[in-house]
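A short reminder: the numbers here are calculations on the coordinates, not readings from a lab. Fair warning: this is a prediction, and the values are worked out from it, not measured in the lab. Cβ atoms are built from the backbone, for glycine too; each structure is taken alone.
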Structure P
Amino acid sequence: MNKIVIAGGTGFVGQYLSERFRTLGYQVIIIGRRPGNILWTDRSAISDSLENAAMLINLAGKSVNCRYNEKNKAEIFSSRTATTTLLGELIAGCTNPPKLWLNASTATIYRHAEDHPMTESSGEIGTGFSVDVATLWEKTFFDFKSEKTRQVALRMAIVLGADGGVILPFKNLVRAGLGGIQGNGQQYFSWIHIEDLFQLILFLKGHEDLDGVVNCAAPNPIMNKTFMATFRQVMNRKIGLPSPKWLLEIGAVLIGTETELLLKSRWVLPERLENSGFTFQFPTISTALQDILQRG
């Protein structure tokens, strides 16, 4: 049982996990849309890959870094629910299905929070399009039931790493002297170093008592103003002009994204992981950024 299947594994997170698992001697099989991987249309090959797998990690889903028009909204929903449904159907047909199915979700499922942090036990589900996506995604996942396959939904905060994700745009802003606060700077920024994401997946694999939803976020979220100040400090840039909300709204239209990605206050704590004894290698934003920026 040294086979791991990563669905939607061609992105920033999937590529990192694939490399790390291979260094540990695992056979890694990727399901995706690129030649050389198992294609989503090949149900037989997907079924064969799931048979006798130690773990399935499903990361599939269209990026939310786009304008929320009707076409993109429909694709964001369907790219998550259709792939999750397909995997559930094929697992149900396996003789020896994966022991563990980790399905991506998002910490954005919680409401905009500036008053207190959101945990798995006390967090309040929010409202709006992104929350609707996350809620339906998790419902689709947990509607599937199997006595042979343990299920965990990974409510991931923003993943920080050297080779993709949000780091490059922030580096460019700081370099250009625009690395000040976004909006009023009071919104919370929950994040996780990509190596800690990999380590917590290994942790979940070994802790068979853990299932359901798990917050995948570092234990020390910070306000946007602290994040940007730390970024400038690590990059040795003293000047960082602020970006008020009105300017962000114009910029979001120009580059085809939404201001929610910067302005929603995500204040999320990893209660279940910490209560179970997981230790983060990068618990603070300064340690995380120092590691990532020296690699990049």
Structure Q
Amino acid sequence: MKRMRLPLIALAAAGALALSACATGGTPGGEQTTTPEPEPTFEAGTTMAELAEAGSITIGTKFDQPLFGLNGPNGPEGFDVEIGKIIASELGIAEEDIEWKEAVSANREPFIQNGEVDIVIATYTINDKRKEVVSFAGPYYMAGQSILTLADNDDIESEDDLVGQPVCSVTGSTPAAKLAEIGAEPVLTDTYSNCLEPLRSGAVVAVSTDNVILAGLAAQNEGEFKVVGEPFTEEPYGIGLALEDTEFRMWINDVLEEAYEDGRYEEAWNATAGTVLPFVEPPTPDRY
């Protein structure tokens, strides 16, 4: 659902006020004044209307994944965080009114089902099993599972070299399921950052998850690790929300497409994950 715009007469009045401010030179101090964007209005009873009226939104995201979701000195940062800010802004919600809640792979569905968050943006792969309990907007990015090893390990070059080997991943994640499927021995923990010490000590030979996550870990620990091989899966990242909230899902898809067109998506990418990874055109949202 597209958000409803204010009546034309209101927009005309706003334009007249803006022209008046320019004609009088703006504020007495000589600074130019700008007319605020009209607040968005939504159909009563929709999730969009409820969030806009509340003036706040709770977003689940990762706190341990450089480039996408990392709890930095000034709070959560990364590409997923920037996507959350874009969605909030379209609801008329300022950045300071977003509540960020740490979401790990195992608790994303429960957070949505229990109403602990309004949406989850957390390197969250869309798949049919998850769509039985939550809905997804997007995808907004297409990742792929890859492999992280010690920088001096030349024995592992592809997923074939993981068969029968201990490989660290995260409980409840699609990469963990894929490792079992290809015959590796998954060693599971709650966050990917907790995989690094077992890799350093030799308790596991590799860490395996989406290539963008591994690139962030390698960048954060320069010289220690390397990403090897080509991605061996496709992981469409989506935005999780309450099951069957079709209006909200379709509205978020509208916001994503608008952000693709007006450059906000690419700007968010370049400021975060784009410092390490090349920009690729975003996938078309699935309006199932």
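Points worth noting:
- At a computed -12500 (helix-only ellipticity at 222 nm (-39500 (n - 2.57) for each DSSP H run of 4 or more, over all residues; to 500)), which of P, Q: P
- When log10 I(q)/I(0) by the Debye sum over Cα atoms at q = 0.07, 0.08, 0.11, 0.16 Å⁻¹ is computed for each of P, Q, the one that comes out at -0.31, -0.40, -0.68, -1.24 is Q.
- Which of P, Q leads on mean count of other Cβ atoms within 10 Å over residues 216-223, largest value: P
- Relative contact order in percent (Cα under 8 Å, 6 or more apart) - structure with the largest value, from P, Q: Q
- Here FRET efficiency 1/(1 + (r/R0)^6) of positions 88 and 256 (r between Cβ atoms, R0 = 30 Å, to 0.05) is compared for structures P, Q. The highest value is that of Q.
- In terms of FRET efficiency 1/(1 + (r/R0)^6) of positions 136 and 248 (r between Cβ atoms, R0 = 30 Å, to 0.05), the structure with the greatest value among P, Q is Q.
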